[in-house]
Structure I
Amino acid sequence: MANLEPAATGTTNNSYATILRSSAVMGASFAIVMVFSFVRMKFMAVWLGPSGVGLLGVLSTILDLCVALAGLGVQQSGVRQVAAAQSDVARDDVASAIRWLSLGLGVVGATILLITALPISHLTFGSDHYVSAVAILGLAVLLRILGGGQLALLQGLRQISILARANILSAFASTAICVPMVYFWKEQAVAPVVVVMAGVTAIVTWRLGQRFVPSSRAAWPQVATESKALVHLGLVFMASTLLTTGAAYLARLVILQNAGIVGAGLYQAAWALGVLYSGFILQAMGSDFFPRLSRIANDDAVSNRLVNEQIRVSILLAAPGVLGTITFAQLVMHLFYAAQFEAAADTLRWIGFGTYLQTLAWPAGFILLAKGAKRPFFWLEVSTAVVQVTLMVVLVPIYGHVGAGMAFCLMYLSHTAAVTYLAKRASGFAWSRDNALIALGYLSVIAAVFAGFYLLEALQALALGVTATVLAGCFSAAALLQLVPVAALPPIMRPLASRLR
């Protein structure tokens, strides 16, 4: 496998080591959080069935949409403003503005959702049966925005270890509280569970982060000035988030209208599992790769080399997991949920295929953000949302919740093509020859395994999938070991890495 040229900030091998190290750190914390999350979801699936899981997914999507609207992007802009503050006084001004702005926006968002609960229930569910559930979400809006403000301060101050601990403790506490609630109250507990999860995150984040946050109070004129800057910058972030969450809400709406609450539950379960493996890869991109890329964004050659390095690692990490997801879809739906969720196995396979395309597209997409290309990025998000909703409208009435999985996969097919084109215009980006060959090779294998479950006998398809997963895992492991300096590996792995070179 050919090596890339050394990057400006160090050797290519050291760059690969940095990418893999950040992926491992994020993956470890993400894995712990997911264990608690799926324990919680397992009990909900057993006690509530697909309809309860569907209700949880729809209510969570409504909450995400309301938080995106009411939050005005302050959490995202707050991270940037805190990090950019040049003095303790300036940092205190931004911190005070974030806190007061989060409180005000949270109260406004909660009030608006409470007032509009009836029309939202009619629009989403076609009846007023869930008015109280939607109204209860108002409290979750307030808590999410307050917690988001605290998270922005911690991220801006680069308290990564505290953020990781907060995520783990929040997941543990949410599971410990929500599981008994679901056991005793059944479906009536779904909306309160959403509120509890938002509340636990807010409390844990504030408690752990209090000693790291500037405590002095800024004067009101400074608060007003910083608030204006936060909102002005936040509107750009809000537009992107709103498109994503709005498309997700409309997608759930289409599923509800055509496949009912049970179909929504099956899709929600498949989606949660489908994006599980790719989640830590994408998180690592946002937390480590994006800042690294931003620092060198003005040097197109170095930026493009770094993006190709990230793509290489993403492909090698993602492909075996995607193959495993497609191969064992029916088993994992039963294992993580319940027997009645096995009907979502095909949906999970389509979503798994889509996540492979997603990991191909994301690194190049960060070029637009790093260069501040707001307009191309905005229209990319618009086109992606339109494609997703259009595909949902066309496919869900025909194929039910499986059609929603198809839409997810096809949406990322078009998204990957669009991102590659826009990245080329922004920086002259092009895939390296090695990356293109590896990506196409894995794409062919994934497509063959995927097709096997529709064209072959069950045992034959399973055998093909297991073989492909094992071979892909071995190839990826060997390739990743070749990318990292031997000295950077744990001692137990160094002899094997030396033999592979």
Structure II
Amino acid sequence: INHAAAALNTILGRWGKKASPEWNISGELCSGFAADKTDWDNYRDINPFIKCDCTFNNNTLCHITRLRVTYLDVVGQIPAELQNLTHLVDLNLFRNYLTGPIPSFIGKFTSMQYLSLSFNPLSGLLPKELGNLTNLLSLGISSDNFTGSLPEELGNLTKLQQLYFDSSGFSGPFPSSFSKLQNLKFLSASDNVFKGKIPAYLGTMTNLEDIAFHGNSFEGPVPESLSNLTKLTRLWIGDIINGVSPLAFISNMASLSTLILRNCKISSDLGAVEFSMFKQLKLLDLSFNNITGEVPQSILNLGNLNSLFLGNNSLTGKLPDGISSSLKVIDFSYNQLTGSIPSWARQNNLQLNLVANNFLLDTTSESTLPWGINCLQQDTPCFRGSPEYYSFAVDCGSNASIRGSDDTIYEADPTNLGAATYYVTGQTRWGVSSVGNAIDAKNIIYSSQPFQNVVDSELFETARMSSSSLRYYGLGLENGNYTVLL
């Protein structure tokens, strides 16, 4: 243990950190909190922290088995001294500023069960030696700066239950060796540069409960073998670049609470799936596809559904007469829907985007829905034959209008837009439509400090963002060619 204490001293010293007072690495290392039987998750306020196992050699020898250094802004590389802690089963270096590659000696930790290196600017190729950690249950290497493809050796980690490598710069096709990871429950591969097809062997990994594959360059179609994954509670696939995908493959996934198939080149009738079976569904996003048919009443009746995104499809017909009380966010924008807008659309606590359809709007609809919906229909009656403007300017997200150096008035844009909302100015000069759930913010307006030595710098201090779709509309404009500046 003295050898391990010296290594730990050096590691923390290189990172500019000191041991917590609850354990003294210059004295008896494995004592107090470090050696008791309490789960180390109960000591989250102690950081850095270690746990020891003192059952070696008939309870006469202790080894450091767990090391946690998280959220401490540690700067530097993974030190070579770490390899002296050969009995580690849990290494958590989450959310620091560790740089450089993962060293190849990582393969020496053959007892390792949990490894978290996520949210660090680690770089380089992922070492194939990770494939030696055959006892690993959870591997987190998300939000790093790696390059290259995933090594085939990761397929040796057959005990893995959780695998996270989203937003880490990986490219190439998905490794064929991953077909051996039959114990996986959570697989997150989003926001990388993967190409090729989503592997059909995923359909054999029937323990999967959570899949995230969006934000890559996968080719279609989405494999129908995914229909075997009946334990899924979350499925998120998006941004398929070609091919035509069906929708019926989700029919057996009755345990889903989140289903996002945005921009997947799906071409199916919405009625091809019996949605009444999705009793647990809370979020359904099928936007940016080529889904046809009418909106079935069974979707709007789902008792747990909170958010429904069906925008940018080819839906037709009238909207159903009623909705579940659980529904708070609905997007039907950019379809071919017709008929009158139903009375439930006027609920005060409902976010509803009906932009770019062909609804028949009566006086009641126009007075009870947010102002200007008639001007944002595909066949708009507004300014028909009598345009009034030849320009408009907006300072996106700003609280006040600003006069630019060229005397252009940039109008304020302070409206709090939600997950399925639109807004038209009182003068019907311009409008904006926003769609998409924001994970970490409700009012997605970005603010920055003033820029130095920039003309009209105040115009760049705010910006409006959207997680799915953000569109601005100039209304009543004269016909002709326009210059657009962003």
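The value 10.4 for mean count of other Cβ atoms within 10 Å over residues 54-61 was derived from one model only; which of I, II is it? Derived from II, not from the others. Of the structures labelled I, II, which one yields 4.0 when distance in nm of label points 7 Å out along Cα→Cβ at positions 102 and 126 is computed from its coordinates? It was calculated from structure I. Using helix-only ellipticity at 222 nm (-39500 (n - 2.57) for each DSSP H run of 4 or more, over all residues; to 500) as the calculated read-out, with -29500 as its value, let me know the right label among I, II. Clearly, the read-out refers to I. In terms of volume of the Cα convex hull per residue in Å³, for residues 262-477 alone, which of structures I, II is highest? The maximum falls on structure II. Of the structures labelled I, II, one was used to calculate distance in nm of label points 7 Å out along Cα→Cβ at positions 118 and 374, giving 3.9. Name it. Matching structure: I.
Please state which of the structures I, II yields 4, 18, 29, 29, 16, 4, 0, 0 when P(r) over Cα pairs in 10 Å bins from 0, in percent is computed from it. This value belongs to structure I. Taking FRET efficiency 1/(1 + (r/R0)^6) of positions 38 and 446 (r between Cβ atoms, R0 = 41 Å, to 0.05) as the criterion, the highest value among I, II goes to I. Set I, II, criterion relative contact order in percent (Cα under 8 Å, 6 or more apart): the highest-scoring structure is I.
Just so you know, all these numbers are worked out from the coordinates, no wet-lab data involved. A quick note: this is a predicted structure, and the numbers were derived from the prediction, not measured. Cβ atoms are built from the backbone, for glycine too; each structure is taken alone.
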